1. So mean count of other Cβ atoms within 10 Å over residues 211-218, computed for just one structure, reads 26.9; which one of P, Q is that?
2. Taking volume of the Cα convex hull per residue in Å³ from the coordinates of each of P, Q, which one would give 163?
3. When FRET efficiency 1/(1 + (r/R0)^6) of positions 27 and 123 (r between Cβ atoms, R0 = 30 Å, to 0.05) is calculated, the result is 0.75; to which of the structures P, Q does this value belong?
4. Out of P, Q, choose the structure whose coordinates give semi-axes √(5λ) of the Cα gyration tensor in Å, for residues 115-266 alone equal to 31, 15, 14 when calculated.
5. If you rank structures P, Q by distance in nm of label points 7 Å out along Cα→Cβ at positions 75 and 275, which sits at the top with the largest value?
6. One of P, Q was used to compute Rg/Rh (Cα atoms, Kirkwood Rh), for residues 19-162 alone, and the result was 1.01. Which label is that?
7. Quick check on the output: -15000 is helix-only ellipticity at 222 nm (-39500 (n - 2.57) for each DSSP H run of 4 or more, over all residues; to 500), derived from one of P, Q. Which one produced it?
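Rule-based calculations on the coordinates, nothing more; no lab input. Remember, predicted model here, so these are calculated numbers, not experimental data. Cβ atoms are built from the backbone, for glycine too; each structure is taken alone.
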Structure P
Amino acid sequence: MSALPYFDAEAIVAAVPMPAAVEVLREAFRDLGDLHPRRGVSLGPSDDLLMMPAVAPAGIGIKIVTVVSGNPARGLPLIHGHYLFCDRETGVPLATLDGSALTALRTPAASALATDVLARPDVRTLGIFGTGVQACGHVEAVLAVRPGIESIAVCGRTPESGEAFAAGVEAGRRTVVAATAAEVAACDVVCGCTSAAEPVVPTVAVRPGTHVNLVGSYSTARREVDDDLVAAASVFVDDREAAAEESGELIHAAAGSWSFDEIVGDLAELVTGRAGRRNDDEVTLFKSVGLAVEDVVVAAAVVARS
């Protein structure tokens, strides 16, 4: 039997660039079908092994991911992943893919999909919390759906990391600067792309009409915003059931006065027009924990286009 084709990061983005990934997800969320929960195994207080199976008309797949908090200090990526893609009808394995690169593509693409529906058309500033792979991906993804953005502000774990990100990120001719947390939170579109255990977005700095994307937390051990911002915002999620099980911010807020019943809509409802922004002063918040179906439909597109 011949070896399975392997798609590395370069091959993945060559086959499905960010704008194409956004459209692949837009189409998939019009008719999702059954979703399958993530399986997690703790590797320590802040480390995890995650297994994400999915079945969709496009194919069958499973992603295996490790999240090891000590890796950045070792000069290694925080997250490593591997993906197996199989034929839907026969179950025959068709390809393997770089799971980390797949995550780096589909997660920002999902945020961009929400941003396209929820962010005001006239937004001009983008704020990024974080300086890693997801931060880079969110710059590209948000610019794909809001090309009128003129400037980008970034807040890293340290001033130095923010400055390095600002100097190296690809943003066309737009101004990119390292900034304080308050300055980043005051932007028109704000993206939380950190692994923070405590909130990093100062609620008092978030202005009316802002759209916020949060992708960093996938358990109660992590959250990027506080309960006050959750309560003040109109909350949207990728999937209600997944959010109730994995979203650190929302689970924390639900222990107080906020309720999961207050979720305005999910990604399927956003792309089909059943939910959306109601006025220009509304703060909208899209919380994503990542869905396995996003991986399988993007992986299928990579295989089909290669």
Structure Q
Amino acid sequence: MDLVAACAAFVAVSERGSFTQGAAAIGIPQPVASRRVAALEQHLGGVVFDRTTRRAALTDFGRTMLPAARRVLDAADDLRAGAARADTAPVGLALPVDLPLATLVDLVADARDAGVALVVEHAEPDRRRELVRDRAVRAAVLPVPEPEARWTVSLGLATLRPSGARRVFLASFRPSRDAGVPDRRIWRRPEDDVPHVGDALTRLAVAGGLRPSQLRVASLAGAVAEVIRTDDALLCTPREADACGLTWRPIGDAPLVRGYAVAAASVLDADRIATTLGPLLARCLGAS
């Protein structure tokens, strides 16, 4: 039995004193209204209308139950209104820093067209996790290992000077035996200072004969500044390299990937955002 529909029929018939008029008031056929009221009576264990008269007159039991039926309808209205407000309420979403402004504008505009009012918060990975944990945002896009990722972006090394080589091998950064030649460093952003990327890069660097001091972490602006004034390299995506005017090449030792997934305090929120905004977020992240 649909309790809300049965209560609606009960209240409508009681207000008009007629099954026919009550049914018409809520847009259902009279036989349907009769069945719904009968189902309610069976559910409650009592008769709410005296059917021996031409009018649908309330019984004593019916008069007792009527206020409760109205409260059921009021609660259903409140529930529907709350759901409507939730659908239109702003959705806080924590995203990586340094995403291109144009893609962020497109994301917010396209999300609004899809019925989602986004409020974007930019933060580094650890801070994004905190924002979700503390429910300061509804969800966050977090870096995850490739097997757990919904979206992935290829990582490589970007340098200022072009090279004819199709790939770059970390052994090319091996310290020179000439004491006057500074070690070439590999910079990565906090976005890639996570175990599944940082540890993999460290293993490749050790295998290539690099010193631990050659692997550095800095903001995108700080890292690019070092790359421009030295012979260093930046671990980044092709889009990031292009935006900074650098030449990007994949790492020949082994592929490195930046993976992303949506995290939220509610599994339903995570699924909703990933499903509704999936293609939009992929484009914003420059991911596949």
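1. P
2. On the way: P: 127; Q: 163.
Answer by label: Q.
3. P
4. Q
5. Values: P: 4.5; Q: 2.7.
With respect to distance in nm of label points 7 Å out along Cα→Cβ at positions 75 and 275, the highest-scoring structure among P, Q is P.
6. Comparing all candidates, it corresponds to P.
7. So the calculation was done on Q.
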